[in-house]
Structure I
């Protein structure tokens, strides 16, 4: 029996090699397809997760930009208020100087009288 099997293999070597090659190639292709499907699923999940993260980050960036815009508006208002306070301070200094001069004028007769 072993002799007949060896003769069969020798006589049909090319055909057996082609069949073995077909089985190996088919197995390799099947493994590659299964791995490719798994990779596709993982990539799809990662893309969905990334889209969620991007949406979250975009919302945070939008909020930060709104905050910066509010700060810019508040800074402009603060600058206007500071300018108005500087004007009022300048007026108060002028008034204080005039009041000081008026008091010195009012006190001058007392100086002449010896008090």
Structure II
């Protein structure tokens, strides 16, 4: 059973606007990070991150894409995997922070509470 709150409509409008601002900021952060890479690198990231995560869990699993990136030299895989995982972790951190901020906005009941949420 959900609890219905009787909040003034304007606070709901303000919360929606704040969430839109947060979403815009999040999108800008992603675009800024992506601007450092070519389209091909961006499109390859899901495969790279998938292999890097699997390799991190078990360094005996095949990682043909990553192995190709290091010219077949398996001794270079750990450094490449660490670099990829740093990007994966940074992205996950940003997404997690946005989720926390969005949740905080959604429970606000006053303008002052909304104003206290910054990023």
Structure III
């Protein structure tokens, strides 16, 4: 099994994460993405399509981040509480997005974060 992750910014300043898992077997897929202590809400998820997203309002009130996920059909999304490190030795409570599915390799999924008022 080979896992490849690619991070990039596009010309509009959106941040993208793409993950590809190579192989030939049926697997129980699970991937976790820490959301920290942001104010993520507006979850819109279609398990049949394996796509959706959510938004986070910035503490300053001056912007919003839209997160768009593109997985594969049948993938489920749930949010769970988690602990994360704000800085070295400083733990805080937050939430983690968990993608799960029974899937056949190879597979890929991606997430994009769009920043600003107009997204």
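Taken together, the values in this text are just the output of simple stated rules run on the coordinates, not laboratory data. Please read these numbers as outputs of a predicted model, since none were measured by experiment. Cβ atoms are built from the backbone, for glycine too; each structure is taken alone.
Work out the source of 60, 6, 4 here, i.e. which of I, II, III gives that when semi-axes √(5λ) of the Cα gyration tensor in Å, for residues 29-92 alone is computed.
Source structure: I.
Identify the structure, out of I, II, III, from whose coordinates log10 I(q)/I(0) by the Debye sum over Cα atoms at q = 0.12, 0.23 Å⁻¹ was calculated to give -0.84, -1.17.
The structure behind it is I.
Among the shown structures I, II, III, from which was the value 4.6 of distance in nm of label points 7 Å out along Cα→Cβ at positions 21 and 53 calculated?
The read-out was computed on structure I.
Upon calculation of helix-only ellipticity at 222 nm (-39500 (n - 2.57) for each DSSP H run of 4 or more, over all residues; to 500) from the atomic coordinates, which of the structures I, II, III produces -36500?
The read-out was computed on structure I.
Upon calculation of distance in nm of label points 7 Å out along Cα→Cβ at positions 37 and 101 from the atomic coordinates, which of the structures I, II, III produces 2.1?
II
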